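No value in this document is a laboratory result; all are computed from the given coordinates. Fair warning: this is a prediction, and the values are worked out from it, not measured in the lab. Cβ atoms are built from the backbone, for glycine too; each structure is taken alone.
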Structure P
Amino acid sequence: MVNLLNVESVLFYVVICLYFVAMIGYFLFVALKKDGVAKLAAVIQLVGLVLHTAALVCRGIGAGRLPLTNQYEFATSFAWGLCLVSLLFIWRFKFPVIGTIAAPVILLLIGYAAMQSREVKELMPALRSSWLGFHVSTAIIAYGSFGVSFVLGIIFLLRDKMKDRGFWDKHVPAKEKLDLISYRSVCLGLLFLTFTIVTGAIWAEQAWGSYWSWDPKETWSLVTWLVYAVYLHLRIIRGWRGKTAAIFAVAGFICVIFTYIGVNTFLPGIHSYA
């Protein structure tokens with residue numbers, strides 16, 4: 001156990017360094033306008049993701065449970081989810097500019113994880129459930145997807161303000177495509193957030209005898225779900241696109257961050273352990 005946790009600790013700091021180097025690489029890509037730099041940054045980010053995965057595996061084996069039960073573990077898993085989803089979108093849409101904004105957010109998340117207690121403690125009875133893996137893993141994918149929609153929203157809002165039109169026209173899709181990619185990311189995130197809320201309700205009934213108790217984290221998860229549901233409703237029914245949709249995507253991710261960090265800091269409840 002001790003050896004694996006030591007390995008996890010070393011890997012964790014190596015991953016932070018790799019994500020930092022990847023971030024610098026994406027910044028240099030924009031500054032130097034060299035495609036090769038973007039490819040190198042993406043490769044470094046991918047290596048960081050692989051080692052990040054290895055660190056999580058070591059943590060899980062060393063702790064004898066899924067590494068998803070406290071602030072440190074969820075924060076580093078949140079960063080892992082955003083890294084994974086952003087790389088998938090970079091690869092799928094040939095869109096390395098995503099990394100320019102995603103990489104700093106990933107670094108901030110894993111930096112937040114580094115400030116948390118990394119002590120391995122025995123699970124409280126409420127967490128000893130097979131629902132843990134389903135509930136938290138779906139939250140990680142949901143938050144990662146919303147993180148990408150946030151990045152795309154920022155890029156959309158900044159696109160027309162960039163001076164070098166040739167570079168941005170080459171490396172950033174047209175506004176219509178940006179809007180569509182962001183929409184797909186929100187759809188993915190909302191699907192997995194729905195799974196998160198449903199599995200959490202089932203788990204809560206088994207652990208505490210009630211499907212819903214209006215705990216602050218439950219409440220803000222519902223608020224976040226409603227924000228993105230309104231986004232989809234207005235898009236489908238009212239045809240809202242473009243700038244308004246981008247602002248919604250940014251606002252939604254602010255709700256995500258408050259649900260995770262703000263609630264634990266200012267509104268403690270039965271979910272305070274994570």
Structure Q
Amino acid sequence: MSNAFSGNLAQLKLMDVLRLLHASNRTGVLELVHDDGRQGEVYFDNGQIIHAVYEDLIGEDAVYGLFSWGNGKFSFTATDDSPTDERTTYLQTEEILLECVTYATEWESVRRVVPSARAVFRLSSRSMKEFSLRAEDWSVIQNLDGVQTVGEIGDITQLNELMASKVIVRLYDLGLVEYVGERQEEDSVVDAVSEDILHQTERELMRAIGPMAPIVLEDCAESLGFKLQQLPKDMMPSLAERLAEEIPDNERRVKFQEAMLQIMQHLYA
């Protein structure tokens with residue numbers, strides 16, 4: 001195996017990747033990126049898993065949590081020495097991998113009903129079989145509103161995603177709940193500063209510092225982390241402050257600040 005290799009978890013399962021790194025006594029870090037942006041890392045020292053992190057989980061729990069993924073990409077980078085001083089795993093890697101087999105099997109069973117943490121369910125109107133509900137069933141049912149995702153319900157009920165998913169599978173098989181769909185992450189709509197306001201700002205800055213105003217305006221917006229045309233309204237006071245700092249003449253700076261105050265009063269009216 002080369003010092004670095006990568007692939008897709010749809011072609012090479014996480015269990016196979018972990019076994020390969022363990023069997024070949026690799027030292028380095030395995031980085032994983034889910035299609036929805038979630039990330040995880042597993043650190044190896046001579047084939048032994050010594051540290052892992054995934055969202056709020058560390059150690060063995062982080063490794064087990066990664067088996068909830070149905071897709072994603074991985075990349076392993078070898079290092080000459082141990083890749084971290086962290087030691088968060090307490091089991092031998094053989095024991096961790098044995099436990100991973102159980103998690104992989106459970107997640108495979110769950111995925112026939114719950115495709116991902118973004119899945120949404122609601123109470124069903126289907127005819128129901130005879131059943132008896134357990135405490136964890138009730139805790140999940142109380143949050144099945146057709147809006148909250150399985151991942152969110154796992155957090156609310158403190159059952160974690162796997163346990164919440166297993167409960168939902170049971171309720172689904174009983175005919176008590178039905179699948180709504182997966183919540184898609186919506187791009188947040190930024191209320192940007194209008195072109196008219198930007199033109200007014202540029203005009204006032206030009207009065208204060210001359211023809212360099214357009215360049216300074218662009219630079220100050222980028223120093224705040226935004227393209228000028230995408231600057232959010234709530235960042236306008238910060239932009240005005242940055243621009244004022246670029247005006248060396250005190251009298252002109254004061255006049256610029258007064259003009260910007262009037263512009264912002266209209267902006268937030």
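General observations
- Origin of the derived value 1.02 (Cα Rg over 2.2 N^0.38 Å; candidates P, Q): P
- Taking relative contact order in percent (Cα under 8 Å, 6 or more apart) as the criterion, the largest value within structures P, Q is that of P.
- Each of structures P, Q was scored by distance in nm of label points 7 Å out along Cα→Cβ at positions 35 and 219; the highest score is held by P.
- Here FRET efficiency 1/(1 + (r/R0)^6) of positions 11 and 147 (r between Cβ atoms, R0 = 41 Å, to 0.05) was derived from just one of the structures P, Q, and that gives 0.75; the source is Q.
- Identity of the structure behind 3, 16, 21, 18, 16, 12, 8, 4, 2, 0 (criterion: P(r) over Cα pairs in 5 Å bins from 0, in percent, for residues 67-138 alone, calculated), options P, Q: P
- Given 1.52 for Cα Rg over 2.2 N^0.38 Å, for residues 155-242 alone, calculated: source structure among P, Q: P
- For helix-only ellipticity at 222 nm (-39500 (n - 2.57) for each DSSP H run of 4 or more, over all residues; to 500) computed as -27000, the structure of P, Q it came from: P
- Structures P, Q, by distance in nm of label points 7 Å out along Cα→Cβ at positions 179 and 259: label with the highest value: Q
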